[in-house]
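Asks: Listed below are the structures to be examined.
Please treat every number below as a calculation from the coordinates, not as lab data. Only a predicted model underlies this, so the values are computations on that prediction, with no experimental measurement involved. Cβ atoms are built from the backbone, for glycine too; each structure is taken alone.
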Structure P
Amino acid sequence: MRKHYIDNLRWITLILLIPYHAAMAWNIWGEPNYIFFEGNKIISSTVVFLSPYFMPVMFMIAGISARLSLQKRTVRQYISERFKKLLIPFVFGTVFIMPLMTYIADKFNYGYQGDFFGHYAVFFTRFTDLTGADGGFSVGHFWFILYLFIISLIAAGIILLQKKILPEKNIGRSLLLLCLWGLPLPLFSGLLSIGGKSLAEYAYIFLAGYYIFSNDHVIVKAEKYKWIFLCIGLTAAVFNVYMFIWSDTPNALLNTIAKYISEWFMINSLLGIGKRYLNFSGKVSKYMSKRSYTFYIFHFIWVVLFQYLLYNICGGNIILLYILPVFSAYGATLLCCEICNRVSFLSFLR
């Protein structure tokens, strides 16, 4: 049976990516970005507030979805579907979308004077920090699709092995265990990490989704204690923002503790809230659910393009420079979704 709250949580999380990525143009911690204006603590706070649990929720949802998928498919069919659904769009995005994003970044940040097609050679030959902010090679936001592809293959192997040598048991139902399953996260954070994104950490969350949170009894527990989890998660998230952005005496240990408490308890609370309030299907939810993947593929290029085009128009007005690209990117991204939905040879992007 389809779990509508999973579909709804997915697309609601994804539509937040546009204001999230737009805010990165004002980050104060020196992270390279395709468009960078100036540091702003208030706008940066929104990024830090969301970042601990933003993408982990997506990997958790992917793990739960994998369980649902494997109830209707063999592991072989699942792997074949992952190649089509993830690897092909990843290659498309890296070859056709990322060069445009890094071209704009090179023009805005470093004054590149050449044309777009000439910049293709720069993209495929300049390997620096892999962010793409200097015009060099980058997979950009397609890192999520790449990670999900790799983790799906690893998980398929683990699932096959587990089915052969170890009977699966129902675990993680108690409130205490729901809290304790988050303890290993800091141990994984530095493993197989590229650009601060740990493949090991996300694989653990994916597998937790598959083995633990796909269990209806566990979700019932998450639903029951959703407001407690939310209070803990929000408190930790706010403390994380304060320590990272606003405190005059930063403390790395306290920051790390707050980050992982926020990550785990926000995942639990969002799943519980989703189960309680988002377990429905309507016109809007069906529409957005069918377009969520395409939305992810195209959203960032429009954020970058509109920030670039509107920079001189908005002048020094930070509010306009943030709001106008965000709303323009929503419209352009949804237009891309409609085109891909109606053009048959672009079906691999939906």
Structure Q
Amino acid sequence: MERLYPALITDALRNVRYPGNGKNLVELDMIEDDIRIDGNKVSFSLIFEKPTDPFIKSVVKAAETAILTYVSPEVDIKGNIAVKTRRPLPEKPANPLPGVKNIIGVSSGKGGVGKSTVASNLAVALAREGYKVGLLDADIFGPSVPKMFGVEDEQLFMHNVDGRDLIIPIEKYGVKLLSIGFVVDKNSPVLWRGGMASNALKQLITDADWGELDYFLIDMPPGTSDIHLTLVQTLGITGVVIVSTPQEVALADARKGIAMFMGDKVNVPILGLVENMAWFTPELHPEEKYYIFGREGGVKLAEELNVNLLAQIPVVGSICEGGDAGSPIATEDSITSHSFIHLAHEVIDAVSKRNSDLPPTEKVEMKH
């Protein structure tokens, strides 16, 4: 007898048709990927939709016959075919934000790369382009969005919507805002365990009146944590924007962040990479560029990982001053604000491409 290998077994089973529809076992994906060969002994599993399938015995018998006929009569197969039931796909959780068309995470592998600055200015830039925008500050342990929008001292109120008491987001520069910073002492650290932080985030998402939004941005915590899993499990995230600086240490952490989102546990599309602090430009000499953090590290990383480079954002003195004063730079007319408008257009295009790749039932309609 010739040496046996799994492809021989699979080819033989193509000759076995399921009586219910006339298709063969390979077409119906009924052969589990567990074909074991030990000398002339062959064993594997057949997967049926339900344990009460009336054709189980006849299909198993036909599979044994096919292997003895098309592989070799010397194959030891009798009694070696196990029967399993196909596990049903988990039900998709109910959408907690039915009025939101696109949910975009803004993330970074490490702190200090300007992730919240990018998230805040991207939100303002999208709003300036005429879209309905929401921004959730999910950075539980370092919320900075309230300061960037100059709303640190705002109080949250609730109102009743269809029998539910919902939090009313703060609105400024055309962006609806919520942050854990609104409900904790801004001068004290947030000492919460992961579960408490995750529950607080869920409440800001599901117990708030976000209304209809074209884009719902989430300023995620830096690094990789269970909060990222909470957000992915709670929301159907459209995609993630990764923020990094050109420095090697930041790029190494950006790689980890991208790997996390592309991994099986999270599995969220990467819309692209933003290279923040790409160079320093003096405000009075916009043509000058000083690469104080390294040159085009983000460009090279995007090429290496085959992800979009969405934008390179320069460092200009006014960007820091604007954030500290509660006036995002994207509200102005400057070199940096033009960079964020460019970023907004790139994100819109990336989301549009991502939606065009989805099955028709999952696509969302965007209106300007």
Structure R
Amino acid sequence: MFDKLDGLKKRYEELTARMERPEVYSDAAAFAACEREARELRAIVETYEAYLAAGEDMEAARELGDEEEFRAAKAARERCENEIRLLLLPKDPNDGKNVIMEIRGGVGGEEGMLFAADLFRMYSLYAERRSWRVEVANSSQTELGGYKEISFIVEGEGAWSRLKFEAGGHRVQRVPVTESSGRIHTSAATVAVLPEVEEVDFRLDPNDLKIDTYRSSGAGGQHVNKTESAIRITHLPTGTVVECQDERSQYKNKDRAMQILRAKLYEAEQEKQRSALAAERRSQIGSGDRSDRIRTYNFPQNRVTDHRLSGEGRSFNIASVMNGELDALIDALITADQAAKLAEQA
């Protein structure tokens, strides 16, 4: 481990020195590449340097016979070592990417679709808290304000690294607004989370695409505008269809539809290459069934339970969560994920 850390430290020093050279500083692309790599290494190098400094403090305290200082330095070094092990875990190559999310109402009829709308509101509020940008690409809304389905793009630093844990079935237990007798119903919605794929990562052959235009329409079938600005793109070899209608500009709708199509086809290609991803995709989309869930939102008991967590740390206040306060929940999932990876590494 320490040979690797020494190598990373040396590489970081090389990068910072290179960024000061006039020929690199004046080349925007070269400077950006160096800066990006240096930024990725900075945390682990700084933690390693703190680890080395703590070791020196231990030796100095031992020589002086200062037991209290020795214990403090030892504790600091142990904290650094634990942090280093986390920082050395394999990185998700998509962590720096934006996210495409799809929410669909599952079982429960209108109530499942209303819950899908609640989830979209929850993610929109969370994105606002983190200064992310949300752009709706396509939606199919019901008369009561629910969503049969809604697709949207989340842009911002750390979007994929945090929202990737939201993929799967979400179950809700509450009294629906459509229920006159006050009975508690169980309904569901599914959430898919895909990393945005750039054109340089995955190219589409224009000959494989069928592009149709049509008029955008809202709830109840009323036309939003009179021009054919909505876009439907069909990938002929796979039959994959993507629609985008939330912008008045046909060009913007086409760009967004291409983004989503590229992400879907890229993921399908990854599934072919690695069978493990096929299982992961199935777990993301889910069946929409009540029993297929990663999380339960229990309104009568005022709690949200994430079934991937254990013990007392698996439950959260439902009002906070529905208002977009997801950091505590997601932090717990990240910690659990890191613990599982450390166990595999060991």
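Asks: Comparing mean count of other Cβ atoms within 10 Å over residues 33-40 across P, Q, R, which structure shows the greatest value?
Replies: Max of mean count of other Cβ atoms within 10 Å over residues 33-40: P.
Asks: Using the calculated result 0.96 for Rg/Rh (Cα atoms, Kirkwood Rh), pick out the matching structure from P, Q, R.
Replies: P
Asks: Using distance in nm of label points 7 Å out along Cα→Cβ at positions 17 and 97 as the calculated read-out, with 5.0 as its value, let me know the right label among P, Q, R.
Replies: Q
Asks: A further question on this structure: Kindly point out which one of P, Q, R the value 16.3, 53 was derived from, the read-out being Rg and Dmax of the Cα atoms in Å, for residues 73-160 alone.
Replies: P
Asks: Work out which structure the value -10000 belongs to, where helix-only ellipticity at 222 nm (-39500 (n - 2.57) for each DSSP H run of 4 or more, over all residues; to 500) was derived from one of P, Q, R.
Replies: Attributed to the structure labelled Q.
Asks: So if we calculate FRET efficiency 1/(1 + (r/R0)^6) of positions 25 and 329 (r between Cβ atoms, R0 = 41 Å, to 0.05) for every structure here (P, Q, R), which label has the highest result?
Replies: P
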